[in-house]
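Each structure below appears as structure tokens.
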Structure P
Amino acid sequence: MQRKINPSHRTDIVFEQKLRNFKFTFHSTWGLFNPKQVDRGSSLLIDYVEAPPNAECLDLGCGYGPIGLALASLCPQGSIHMIDKDFVAVNFARKNVLQNGFTNCSVYLSNGFEQIPQSQSFDLIASNLPAKVGNELLTIFLHDAHNRLKKDGRIYVVTIAGLKNYIKRNFNSVFGNYKKIKQRGTYLVSMAEKK
């Protein structure tokens, strides 16, 4: 006997959320990170990231797109690259770019920086780093980010606060600097600059 699943489990989860005074409609699905609302870590990062209106930005590990879309609204004359290694996340991020009417975003599947055109450099890179990213992958991400940032470009990450010393040590090792931007509850936004 074939078991039936609730049909609503197969339909998009749709919600509205205000980020940096912009109202967004998000489509998501089960299996993606925080499918029913933008998570508190990403919201904190969005609240404190600074970018000029013409910035070339990268959302590393975009999920269904909240950080990238917030950057697109903050940088209307810039361009936003949104990448993720999960094809479901990429599909929903593309849907959300269209749903919210942005034309300055490119969303594509990439394992880290692998599929980003070699000639592409950035003024800003932002990421909600998973707590269990691991030393090796973090090292790859940070070195690739350093290589792809323009002079005076910035990387912003949000992590759990327990990783503060770990992020500080790695930012200082790769970028030669570290700045704590904001801590709220269990989340911490950190920034480094390419000198």
Structure Q
Amino acid sequence: MANPARIAPASAPYSDDVEKQFARLMPPGVEPLVLFRTLARDARLFSRFMNAGLLDKGHLSLRDRELAIDRTCARTGCAYEWGVHITLFKDKVSLSAQEVDALATKTPEEGPWNERERLVLQLMDALHDKATIDDALWGALRTEFEEMQILELLMLAGFYHTVAYLSNGLDLPLETYGAPLPKTGAF
């Protein structure tokens, strides 16, 4: 059995505002995520976190968005959020088993990606490794993405680094349905 989180999650009954957020985020009958319930212990922190998220339909396709999130989770070793996203979105964005493995174990050039997808992964890697984008990658991104799409990718990288800091720092246990994070390669 996994260790309990370092800060215990809130439990029902929740405030009306928190209940509304949970209802908006979670499918009917699914308990709110441990991360959400932990943050819900403080209404201000929970509200700030939820208002900073990018859980809405934005400028990117769902697949581009998920590739960015999954790669960030893999690079930060965030098994908790990886497990949630792979489980809930893998089929929705048609990720094959080979692609799921490659997200965590291979460089963008080694994986089965088209040029657009490879650029998403290269961007996530550059931001993770150097917190910047060199001119060559920026130029390649500009040929494939609109400005607001690039901006959203940057925001996703930053937001999911925050999620990784929270999840890893709190030592959150995997959700019972969460997919395991493959042993990451040295990319």
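Nothing in this text is a laboratory measurement; each read-out follows from the coordinates by a stated rule. What you are looking at is a predicted structure, and each value in this text was computed from that prediction instead of being measured. Cβ atoms are built from the backbone, for glycine too; each structure is taken alone.
Assign the value 1.05, calculated as Cα Rg over 2.2 N^0.38 Å, for residues 64-143 alone, to the correct structure from P, Q. All intermediate terms of the calculation are to be shown ahead of the outcome.
Details: P: 1.10; Q: 1.05.
Clearly, the read-out refers to Q.
If relative contact order in percent (Cα under 8 Å, 6 or more apart) computes to 36, which of P, Q did it come from? Label of the source structure: Q.
Which structure, out of P, Q, was distance in nm of label points 7 Å out along Cα→Cβ at positions 104 and 136 derived from, given a value of 3.8? Show your work: numbers first, answer last.
Values: P: 3.8; Q: 3.0.
Attributed to the structure labelled P.
Quick check on the output: -18000 is helix-only ellipticity at 222 nm (-39500 (n - 2.57) for each DSSP H run of 4 or more, over all residues; to 500), derived from one of P, Q. Which one produced it? Matching structure: Q. In this comparison of P, Q, the computed figure 3.7 for distance in nm of label points 7 Å out along Cα→Cβ at positions 8 and 48 is attributed to P.
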